[in-house]
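Got some structures for you, see below.
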Structure P
Amino acid sequence: MTSTQPSPASSLPVIVAGGGIGGLAAALALTRQGFAVTVLEQAPEIGEIGAGIQLGPNAFHAFDALGIGDKARSRAVYTDYMVMHDAIDAYQVGKISTGEAFRQRFGNPYAVIHRADVHLSLLEGALDTGRVQFITSTRVSKVEQDPDGVTVTDQHGTTYRGQALIGADGVKSVIRETLVGDPARVTGHVVYRAVVEKEDFPADLQWNAASIWVGPNCHLVHYPLRGGEQYNVVVTFHSRQQEEWGVTEGSKEEVQSYFQGICPTARQLIDLPKSWKRWATADRDPIGQWSFGRITLLGDAAHPTTQYLAQGACMAIEDAVTLGEALKAKNNDFVQAFDLYQKARISRTARIVLSAREMGRIYHAKGVERLVRNDLWRGRSDERFYDAMEWLYGWNVANCLSAAQH
């Protein structure tokens, strides 16, 4: 323990609500600052649903800062490029190399990976510390704090005492509801995700790339996973019905009904999956405060975003690293550190939320807006693309607190 002021509470763990990617990253960051951690997870086991996610160089900087860079790197697939095509006529809107020049520029690669492999890498790292306790089937129902710590009550009335509480309990955060109470913004956009085995995936689309086909009110994404043995397939469309935020089983018939008029190359993607998971998406308007004394929010609980920048998990892992650095800077004083952490993160994560909304509009353009979209990046060099991405991919542990300095 590096704190110079031992208090009676110093033997208590820090409580993390949520055992997803953000919660595990937070637990790792806290153990690196000398704390014991108790993770409360509402599911019966610590695990991860979902399919593939994309990892920018910023995510690898964060993995390294958490000591699990090698684990994550060994499970990732490194793409050669990102590419966008118009789903109606197959026009190539833009292509960005993610090879050696990209790595030189940002100090780390671009990669794709299964969500479960990110989660497993973080979980292994947390277990390796011997300082993280996991309590499953536990849902936070009540939170109270006093000058010395935080008391969390679960759905059974069991109480847990900690020095501080990190609310990493996801898009439907109970802790955010308690502290902020703001409404979710249901987008009406529905995302279907599936993983397809290589032998079932069209040979003419087996590109080593993060690939997107953009159409009117819809788009499709595909990229390789697990050494190219599987492919991630994601389709997004604007629903005809009133949506409620959540995850359900999907139906092939529904997906196919939304993708009339797109080119055959892209269309074959929606005929592939044998089963789909259906996400009705939402985000929230950015807020200017998510730390309250000894309680703070992290990841989707703090800044839920739509998926159009492929940065949701990356932001949660960045949050965790920044939280650790803030504790180091404030000598493990939670109240001061949580304030510094939010100052360092609020504008960056708000920019992600707002930029993702705008990117969704660009992807789903129709009519004349579609023509403008298709002209946006015509003739643009890789270097110009890299300049535009600097704000996003240039993040690292050395500059993670810099936004709080002014």
Structure Q
Amino acid sequence: MRIFLHTFGCKANQYETELMRARMESGGGVSVEDPREADLCLVNSCSVTAVADKECRQFVRRLLRENPRARIVITGCYATHAPKELAALSSRVEVYSNQEKDRLPSCVGFEVGPEIYGLPRYSTRVRAFVKIQDGCRAPCKYCIIPTVRPDLWNKPVDHVLKEVGALINDGHEEVVFTGIRLGLYRDGGLNLAGLLRKIIALPGRFRVRLSSLEVTEASDELVELAASSEKICRHFHIPLQSGEDGVLKEMGRWYRFSQFEERVRFIRGRLPDCGITSDVMVGFPAESEEAFQTTYNRIAGLELSGLHVFPFSPRPGTQAAERTPLPAEAVKDRAKRLINLAKELKMKFHQRFEGTVREVLAEPSGEGWTDNYLRIRFEPGPEIPSGKLIRMRI
């Protein structure tokens, strides 16, 4: 059976898609890049915003038009959150929740061998994602994820070690640890820092990057470990969401800006060259113009290296969805102002390292990431093999 897979959303989703691919290929499936050639089209959906939902629907309609004979299967967070909405697109659409995702290859007809706990290779990227945690029960009033991924799960340490070891042996020189709430990782008495100590003790030339961490989980222990080992990327992504305490409280976030600021200062003190990026939401119903300006000024003062800006999206089933939204033009204007600030911060951080030499993970496109999350362009050639860590002058 020829299978086409497409992923929307986070790194955890991307990893889960690759794991489903591996399981279906182990049962005789053959991956194709063109959905028109597939017998089965599988979409792993995201539902973090209304835009994500819309993009998924549009993509599924395209699949239905372009391949009228294929089975169309949708799983992921949107499929869990609003299965009837997706099923209504066509009688050909089959919907499976996140809770059914592990069994999905068998459900669609593949005889899968013994359970694959991880990926021995990551066929679609030079950076290999490894999902080590799932589930979130945070009290954020705007977020649907605790509803669609409520069960906390941690990959056993021995499985993580085996998977990372296999990926290194396959030639991957960067492994990205991902999860829905990565900082909550626990296996017995071992936390995320304890797992990292075991990982960096593995032989081979490689580095580990952490995906998003909540500010209360970017611990001193993690920062000190990153400062002590070149195998841990000097990059922390820590969501802020708002820089104004009243808005944070209304959002259901459990920290104040002073705690976020303290973490950033501490990381900079131990890792002066560290990239620190963040997420910020604009237009939350409790955000006044004054509160937004406070957020803007405080972010400018932190001098982050990157910023993902996104507008508030009311998600049915969350507390914030019941509140009166702000005028669309005001939200659009605030987003534009923060995006411009983000560009300035990113450029300023890049300019700090002009002329320095850092390791870059080379990609076939002639671009790559440094350990501290600078995006670097270079001239591809045989002396710069794709997927390898190469020292380059910036």
Structure R
Amino acid sequence: MTETNIAGTLSRKMLKTSLGQSLLSLSFDIVGLLTGILLVLYFGVLSINEAPWAIFLFPGILSVRGAVGGLFSGHLGTGLHLGTIKATFTKNTKDFQTLLRVIITLALVSGVSVGTGTWIFGVFLWNATIIDFIPLLAVIISTMALSVVFVSPLTMVFSVFSFRRGLDPDIVVYPITSPVSDIINTGCYVLSLGLFFLFGSFGRYLIWILDIIFISFVVYILIKNIGEAKFVETIREFLLTLVFVTLIVNVTGSLLGKISGITGWRKIYSVYPAIIATVGGVGSIIGSTATTKLALGLIKPSFSSIKQHINEIGGAWLASIIMFIVYVILSSVISGTTALVDLLNFTGQLLITNVLAVSVMILIAYAVAIYTFRRGWNPDNFVIPIESALADTVTTAAVLVALALIV
């Protein structure tokens, strides 16, 4: 008789392999501490009087770029496994070329969408006007344009490198590229804000020129590919996700604003990008590996099949706990915190955050993979984009709960 309980599906070897590769990929989230440092150092740029929307838009920038980057890495991982995408940088398949054009298009569409959503929220929260919308849109479009130039090639490099080295791109690519992308995206956002508001007419002209070039290029792609079935299908399916992402990132922005009113917010902000990257990374590992197993027919499209995924879940969760403890140590060293009480409190806050956020994200990522597959949709268009956006909100909410429990 075949064992179907969780104990029967646990494998020490598979768990060890999952833990090792998950720890390798999640260890790159340490880089997210640099994003936190940038956030603290350049908090003044995010608090420009002429841009009351700047801090609220920040998590939206990270979320939508994470969603688009997640779609890219998800498709790359599945494509490399199935052979529809080659592990090469030149003369790749038609599927890859179509995917690349989709990513460029979605970067602009998602940027405009989240910018519009932030402005609409701003109408109610800080009496935003149409005059506020113009610079907001200019800044987010230029941020997306710069991000495409720097982040997309990085994702491709990691995907090809990991696959050639015998690693599973579903486990390592998104968790590795996500924190690095967050640093790049934060830098692009701070640069765009600084140019537009701090460098006078010259800076504004640069932003407008970049915006016009980017928009023109996307229009050209749309004209050339409007009859391409796979291009249209991927765009259409992602737009369903984008509506959800646009709503949820504004909730995240509001929650992030509340953290800034809590005593000791700078320490939380310093690790904030790293912990959301780790939680999102765990979700991507669970979702991506499930998606590939579904495509290969290794698991049934039923939520009960989660017990056959226990090794991936266990390995990724253990790796995330280790990383959260590392963040406590590194953040305390950087901030010069030596008091034992402060260290214990901070450790407790982050571990509570981990338990709350990771458990929720594992269930969400697996459920989205199963549901979209059963609907006949491509799970790669939904899993990472949805879980990455939700990871930001769920983690931010978990941080607030942890801060309320341990002051």
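No lab work stands behind these numbers, since they all come straight from the coordinates. Keep in mind that what you see is a predicted model, and the values were worked out from it rather than measured.
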| said: Starting from the value -0.45, -0.86, -1.20: which structure in P, Q, R was log10 I(q)/I(0) by the Debye sum over Cα atoms at q = 0.14, 0.23, 0.31 Å⁻¹, for residues 278-333 alone calculated from? | reply: R
| note | If relative contact order in percent (Cα under 8 Å, 6 or more apart) is calculated for P, Q, R, the one returning 22 is structure P
| query | Cα Rg over 2.2 N^0.38 Å, for residues 166-285 alone computed as 1.37: which structure among P, Q, R? | reply | R
